[in-house]
Structure P
Amino acid sequence: MDEAGFLALARPGLRTLRPYDPGLDLVALRRRHPGLVELGSNENALGCSPAARAAAQAALEQVHRYPDPSGGALKSALASALGVGSEQLMLGNGSHELLMMLAQAFAGPGDEVLASRFGFAVYGLAAQASGARFVQAPALPARHAMPLGHDLDALAAAVGPDTRLLYLANPNNPTGTWFPRAALEGLLAALPPRLLVVVDEAYHEYCTDPALQSAVGLLPRFPNLVVTRTFSKAHGLAGLRLGYLVAAPGLVAVMERLRESFNANGPALAAAGAALADTAHLAWVREANAAAREALSGALKARGLAVSPSQCNFLLVGFGRDAGAIEAGLVARGVVPRPMAGYGLPDCLRLTVGTPQDNQRLLQALDEAMA
């Protein structure tokens, strides 16, 4: 039986589902371009904590053993750091897994999953895989030909009787935009308590705006609130795949029924615990990223490009025309951006903030590609 035959046996929601697109084929590009500058995946160019790397290496001594199935030590450390109970925490193979599981647990055929336009692509995939209908509310009006962030009023207006989940990234990928916690508090107060609101804080540790406080502090007031985080970004552990969610104990208990056994591996648990403890390294990453982000944004604007404001480790850059040729020119020069046509932004590229050397290579390649 070929793929079409098996597809006919699949559930309806999967028949038109396309896998998550991670961007260009980096494995092939690395072979063609030694010293490739990889600025398409929003990885932490500054690297993880040395203590986290050492902890992961030490954990390899026990790689023949199963890891702690509950991740108890890490959850205890997270609970202390966040001011929540361990029973409010669930670990995942990256926050991507948890975002998918939320739709699997709480949405299905006949239900709606809501998100904002220009939100993270996984929200639509989660809805479709569960058989729910995916609804996108309009984003804020564009300024200087660049998309802006979530329109919270439009999201509230889009909630209907069949809406079961609302996904929000704050700050948002791929735009980098954000809204203050006070605005989120107002949105939550206006929504029906039966609606689960998932705030994706994958980039929270990069934030420097004091108004952008974590939604975790709102959990005692809003039991329908779920917050997801990851160790892949500012903590620099993308290769180990570990994320977590924070929610009401009852919601976590329901989600645990779906969780795969040992979904957090031993080296990841060890590295995450060490990374969480190394607050000095995280503070350095935040400060260095903010300075490099500002410098790169200024250099791009000086070239006449539109740059979206960002609280993340990336910038969304608008070229005023289809960016395909510029993307190809960068790749040919050994610099990998993230194409944005799949997000409905064919005139944009998303550029990770790299090291000073990476950013200089990017600007040089960009000048040549645009010329």
Structure Q
Amino acid sequence: MALPLEGLLVVSIEQAVAAPTCSCKLADAGARVIKVERPEGDFARRYDDLVHGESAYFVWLNRGKQSVVLDLGKPEDKAVLEAMLAKADVFVQNLKPGAIAKLGFAVARLRKDYPRLICCSISGYGESGPYAQRKAYDMLIQAESGLSSITGGPEAPARAGVSVCDIAAGMNAYEAILEALLARAATGEGAAISISMFDAMADWMAVPLLQHEGGNTPTRIGLAHISISPYGAFKTKDGIDILISVQNDREWRVLAEHVIGDKRLAADPNFATNVERVKRRAETDGRVAAAFAAMDAAPLVEMLARYDIAFGVINDLDLLARHPHLRRVTIGTPSGPASVPAPAAIHDGATRRYGSVAALGEHSDLIRREFSAK
């Protein structure tokens, strides 16, 4: 079965996480992705060596791509890149703003010379503006965007445990490229797209920002919800942390009567609405904590499920690895197969196959022959 992007050529000058996230999704959808690496390779290849010698980050985001090593300080290697771009449908790059132009591949020039080409530039703060030339890594953007200020417990800001700014930028780039491909099918024209990590995370920060500007600045309260109560983690008698989320007042009444076991609490007007429960968060949460502390996890989980209360066990990575809903795919790497979480989309009636992770420069000879000036 043909994949939706089969026949498209993507050239990506990329490193780290954001741009590789985008190009990985394009490769998964069937595009031919040529990853252009400097002679020392994408530095994400050396973040760690925990996947039988390979980097976990690199294995995660670089399946299904071809790797060509180019030294873009050399005219002959610039000529190879130019030949690739002349045939490409999409060009992705996440060099420092201005760097690609200094190498002779300014987006404005590429758009003029190759009108059907879709160019997507990914950066920390965009191509212009006061912070454009700053180095911008995921945790720095978490801090600058305000995300860290609302993440963690009362004692200190915290980093989100995965690279959310990089991932958000990469997925925004993927979405924008797909939109541009649809537009090109109608008009024949390519596009110039700019995605910044800061913009991607600022978009995700819309609700906290609106709350702040409305006079209710979110505070860090750990595994709890600034706007809802009870919504948080509570420890059982046998020491298991269970997180519950009561989204409406009917659910609160069910929780109070059938799980906490207090009919009077279920009818108490001081706790009848979420607004009132949030005003009395300490007492609300205290009632739940006391009830949970009196029960072991297994019967409590059964009771929560029976009364349709939203809950989740706070798993660690060992439990995630054995989770009944964790789907995996196996992909090849230069040092052997690796089992990774499957992409989220499930396509009805189709089982997708995912390409291998290339060794540094694995396809250099092939690509140089294909795109060398005749």
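Read-outs throughout are calculated quantities, based only on the coordinates presented, and are distinct from any laboratory measurement. Only a predicted model underlies this, so the values are computations on that prediction, with no experimental measurement involved. Cβ atoms are built from the backbone, for glycine too; each structure is taken alone.
For distance in nm of label points 7 Å out along Cα→Cβ at positions 17 and 209, find whichever of P, Q sits highest and give me its label.
By distance in nm of label points 7 Å out along Cα→Cβ at positions 17 and 209, the leading structure of P, Q is P.
When relative contact order in percent (Cα under 8 Å, 6 or more apart) is calculated for each of the structures P, Q, which structure yields the highest value?
Of structures P, Q, the maximum of relative contact order in percent (Cα under 8 Å, 6 or more apart) occurs in P.
When FRET efficiency 1/(1 + (r/R0)^6) of positions 225 and 329 (r between Cβ atoms, R0 = 30 Å, to 0.05) is calculated, the result is 0.10; to which of the structures P, Q does this value belong?
Only structure P yields this read-out.
Quick one: distance in nm of label points 7 Å out along Cα→Cβ at positions 137 and 241 came out at 2.6 when computed from one of P, Q, so which one is it?
Matching structure: Q.
Quick check: 25.2, 85 is what I get for Rg and Dmax of the Cα atoms in Å, calculated from one of P, Q. Which structure matches?
Q
Which one of P, Q has mean projected area of the Cα convex hull in nm², for residues 153-296 alone, as calculated from the coordinates, equal to 12.7?
Q
If FRET efficiency 1/(1 + (r/R0)^6) of positions 193 and 353 (r between Cβ atoms, R0 = 41 Å, to 0.05) comes out at 0.90 when worked out from the coordinates, which of P, Q was used?
Q
Mean count of other Cβ atoms within 10 Å over residues 49-56 was computed and gave 15.2; which structure, P, Q, did it come from? Display every interim value, and only then the final one.
Details: P: 19.0; Q: 15.2.
This value belongs to structure Q.
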